[in-house]
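Following are the structures in question.
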Structure I
Amino acid sequence: MAEPDETVTLQQAGEPAPTCGVTVVACVRDEEAYLAAAVGSVLAQDHEGDLRLVLAVGPSDDATATIAAALAGQDDRVTVVDNPTGSRSIGLNLAIEHGAGAEVSADHAVVVRVDGHTELPPDYVRRCVGLLRSTGAVGVGGVMTPVGVGTVQEAAARAMSHPAGIGPASFHTGGRAGPAETVYLGAFRRSAVQAVGGYDPTLFRAEDWDLCLRLRRAGGLLWFDPSLVVEYRPRRTLRAVAKQFWRTGMWRREVVRRDPSTAGLRYLAPPVLVMFLGLSLLLVACGAAVGSALVLGAGLAVPVTYLLGVLVAAGHAASRRPALRGKVALTLPVVLVVMHVCWGAGFVRGLTARAAADHRA
């Protein structure tokens with residue numbers, strides 16, 4: 001796609017018809033466990049217009065490519081494009097560009113983003129098109145509802161839907177329908193996405209926030225509706241959760257570096273926590289070395305207070321219906337700590353040279 005241009009003013013080229021064509025796009029890799037269900041939920045949509053799904057498949061360590069090819073062979077509404085970089089932003093741009101090609105009718109005015117970890121309710125696309133029409137928004141989205149199976153995934157799902165997990169953003173915790181700063185995944189007017197240059201190919205994380213920011217700065221309205229619910233499958237191991245949040249923190253640091261106005265409490269709290277924990281460890285080491293109970297106590301104050309806060313938050317989150325019990329409840333505070341510390345450490349570390357050069361990061 002063209003280079004992003006934040007000076008462009010979005011021009012609304014008519015409302016998408018209720019039966020307009022819709023291109024659903026996804027960038028997938030290492031999605032062997034979930035891809036078939038994700039694709040199935042897209043193909044089961046009750047939208048009356050033409051609907052196509054374009055999968056940008058990146059390098060994977062599992063059978064994702066094979067599964068994607070098989071799904072495309074079973075239904076001609078599914079197309080697979082190669083995304084050798086593995087980058088989400090590049091893959092999404094490839095999928096959108098493919099969806100604008102001659103093989104798709106010209107009336108595909110709406111682009112809906114999904115990913116390999118999500119499942120849509122049958123009326124999702126139809127309702128998104130309706131909201132784009134009724135609100136005049138350039139992009140609409142709803143609530144990410146994490147669903148887990150197994151100890152770590154269940155704990156991660158509960159953490160991600162609680163304010164103590166990844167913040168109180170409406171698409172995580174719910175809220176009233178209305179204008180929004182960003183939308184989860186999102187259904188967009190194709191013309192609006194193209195007008196701002198699509199997803200920034202130099203961002204491999206936080207690409208959705210960046211696109212929404214440029215859409216708003218170009219005069220577009222984003223709309224949140226809590227009745228739009230998308231199921232999301234979190235990572236299944238602590239290592240995978242740690243890796244996900246470490247990388248997200250690194251790329252968030254890059255977004256803030258490029259545009260300091262995007263920094264907010266939600267994004268700065270984890271790195272501040274990590275820096276205070278690091279200072280606390282230094283004080284504890286100094287206190288133990290010099291035998292000072294005062295210095296030792298000062299060093300322990302932050303981690304003890306933080307852990308108590310995590311336990312309180314985990315208890316509140318676990319008590320929500322359906323209540324968590326046993327191993328899942330005991331794992332929840334561990335998952336919260338992993339999410340906070342890895343996100344914050346990734347932010348403090350900043351973008352590594354390898355991550356900047358490697359699109360698979």
Structure II
Amino acid sequence: MIPFHSNSRQHESLARELADAVGSVDLADDAAFGRTVERFEDALADYCQTGSAVAVASGTDALVLALRALDAPPGAEVITCDFGFYATAAAIVMAGFTPVFVDVAPGRMVMDLDAARDAITPRTAAVVPVHLFGETLDMAALRRIADEHGIAVVEDVAQALGARSGGRLAGSFGTAAGISFNWSKHLSSFSNGGAVLTDDPEIAARLRSLRGHGNAGGFRHTRMGLNSRLNPFEAALLTAKLPHLDGWIARRRDIAARYTRNFAACAGVVTPAATETEAHVYHKFTIRVPDRDALRKHLTDRGIGTLVCYPVLLHDQPAFEGHPLRAHSSARAAEVAAEVISIPVYPELTDHEVDVISETIASFVQPDL
């Protein structure tokens with residue numbers, strides 16, 4: 001059995017270190033956001049090369065609060081990609097804005113910048129680029145578009161912590177950026193957690209108010225916020241894991257390179273588009289195949305875990321029925337959604353397991369090889 005994802009393999013190797021981290025939590029520190037959380041925020045901001053990191057309860061909360069901190073008018077439009085995880089679009093709606101969905105770039109699984117530019121109207125307040133599966137967008141180009149039109153950039157870095165665009169870390173380009181530490185992420189808590197990155201001290205101050213019900217002190221609440229707190233035990237675990245992140249990313253890249261070599265002669269498998277060396281952290285290794293569902297069953301029958309991310313375009317999600325939205329042409333995104341399948345890529349996979357997975361896929365997709 002080769003599971004799609006395994007935190008247990010990682011935690012086995014870090015058992016003593018993680019136990020020490022949990023034991024180090026100051027139980028006498030009874031502040032809502034105490035010293036353990038503050039230490040993690042400082043370490044995360046230092047790693048991401050941003051002015052501030054504001055810890056919250058989840059990646060979804062991070063995006064909701066980052067968008068609310070913009071102080072844009074209710075109902076303003078926010079552009080994002082139509083292909084991706086539901087939480088990105090849900091956060092736009094929960095923040096009080098109107099999602100505008102655009103297509104993926106040709107040959108890629110991230111937002112088409114030309115489509116994003118074409119979708120801008122006088123009602124546009126922000127664009128949310130999603131560094132999907134760990135692959136970054138050309139953020140310098142997106143910033144030029146955003147600056148030209150006077151709109152904010154709120155990055156979704158839930159799947160791309162540690163990735164770079166033009167040599168600069170994802171999450172350091174926007175007005176703010178949301179991160180997730182969900183158990184499935186490549187820097188993961190035991191359950192859930194998130195953070196917002198920003199270089200703007202005023203935005204950071206708004207975020208700290210918004211995560212505590214918009215409290216301005218003295219039980220006076222000036223903004224519609226959330227009760228969104230990162231558990232100090234999760235903060236301690238994340239602080240212990242953070243120094244290992246670059247090593248885990250390097251191993252993910254090694255596995256991705258091995259997959260790419262293994263599939264080089266298999267015309268029926270489309271591997272992730274080649275990018276600059278540090279632009280992809282392979283949170284997921286997502287391939288495209290013509291008969292995705294049959295391949296998934298084939299792999300499941302042989303004890304190999306997979307995940308289909310994501311089979312439904314965001315504008316088609318039933319939860320958005322009745323909500324205002326705009327959807328531009330998503331022809332490429334629809335093709336991607338029908339063919340994608342994600343295969344194991346966590347750092348603790350062995351080379352032998354990678355080869356077994358590769359051979360099992362290749363023999364099904366192109367049996368004459």
Structure III
Amino acid sequence: MTASRNRMFDRDTFLLGTFASNCSGGMTVTKVPERWDNSWANNLRLARLLDDAGIDFMLPIARWIGYGGETNFHGGVLETMTWAAGLLAKTRNICVFATVHTAANHPVVVAKQLATIDQISDGRVGLNIVAGWNKPEYEALGLTLPDDHESRYGYAQEWFDIVRALWSREEAFDWDGTYFKLKNVLGDPRPSTLLPILNAAGSDQGRKFAVRNADFLFTPAIDLARSKDEISALKQQGKEAGRAVEVLTFSHVVCRPTEKEARDYLEHSGKTHADWEAVDNLVRLQFAHAHSFPHDLLALIRDRMAAGHGGFPLTGTPEQVAEGIISLHEAGFRGTTLSFVDYAEEFPYFRDNVLPILEARGIRPAHRPAEAAA
């Protein structure tokens with residue numbers, strides 16, 4: 001493989017992306033009528049806005065059933081592999097990830113899908129690996145969710161080992177593993193460049209998997225002092241494994257000309273009109289099956305779950321939102337995703353008023369929109 005032109009590997013900038021625009025409601029568990037409509041037309045409109053503004057990536061969530069409540073939050077979801085292929089065909093610079101559940105997608109098929117999208121995008125696709133946690137989704141697909149993390153991540157490790165073998169070996173091979181028995185498989189085509197690999201993990205086994213395999217580990221920022229120590233430990237684990245591991249987080253933006261306007265809207269969308277039934281279903285499942293959030297803090301962030309799926313709150317004026325992003329940078333995060341109640345309507349204000357502050361503070365490069373059309 002040649003060196004990647006993927007923006008995720010640009011070491012000179014604090015990475016910014018969006019999260020879950022392929023999902024109904026995005027990251028906001030709200031009943032307000034202006035909540036995100038995840039139609040293809042809206043996603044394409046957003047992708048072009050982001051691409052033109054120099055935003056680095058788009059990250060989707062793979063969901064198969066919703067969380068119930070009045071809105072059935074995340075009940076409507078655009079499938080991520082085809083979503084990524086379509087957006088990459090219509091943009092020029094941005095990286096778009098596909099989020100893939102290892103248990104629901106065969107590694108030989110995934111390897112070929114991503115190699116195809118690599119050609120479509122000229123090397124701008126990424127892979128977000130999900131080892132699985134949501135038991136109702138497994139049941140919906142007729143699968144059994146292993147109770148122990150060792151089995152889930154053992155399966156995911158063999159799954160990804162096969163993907164990497166298909167991307168690197170030039171001759172057909174057999175595979176006699178614990179979970180897969182393959183005969184005479186060959187990856188053709190193979191990606192032309194290195195694909196950025198992302199994984200969100202909270203358990204010890206999950207983080208060991210991420211450190212061994214991922215370029216970016218995705219984790220919440222709840223207490224930045226705690227995050228700073230956590231990031232330092234993860235980087236040390238990566239160093240001991242001979243790998244450079246970066247850490248990303250996710251944020252929710254409510255940016256308005258005044259702090260009062262921002263806080264009033266957060267109260268309106270994320271509390272007064274939150275879909276609390278869906279929020280409680282989401283929190284219950286996180287407690288029961290996932291380790292993405294520290295369980296000792298999960299009960300404290302129920303409001304954050306409604307406003308932005310537990311993401312770091314960036315609420316206030318452009319200056320306050322910029323300072324919040326800078327605080328994530330100073331804590332050691334390599335980047336953050338952004339979500340909005342209505343991504344396409346709210347992002348232009350963020351673009352025009354927050355990005356220039358980040359550029360002036362030196363954590364984002366100066367961007368000329370004409371570069372996107374070059």
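Thinking of I, II, III, which structure, once mean count of other Cβ atoms within 10 Å over residues 183-190 is computed, gives back 19.4?
Numbers: I: 24.9; II: 19.4; III: 13.4.
Answer for the origin of the read-out: II.
When distance in nm of label points 7 Å out along Cα→Cβ at positions 151 and 175 is calculated for each of the structures I, II, III, which structure yields the highest value? Write down the numbers at each step before the final one.
Numbers: I: 3.5; II: 1.1; III: 2.0.
Once distance in nm of label points 7 Å out along Cα→Cβ at positions 151 and 175 is tallied for I, II, III, the winner is I.
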* **Structures I, II, III, by mean count of other Cβ atoms within 10 Å over residues 15-22: label with the highest value** => III
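No lab work stands behind these numbers, since they all come straight from the coordinates. These figures come from a predicted structure and were not determined experimentally. Cβ atoms are built from the backbone, for glycine too; each structure is taken alone.
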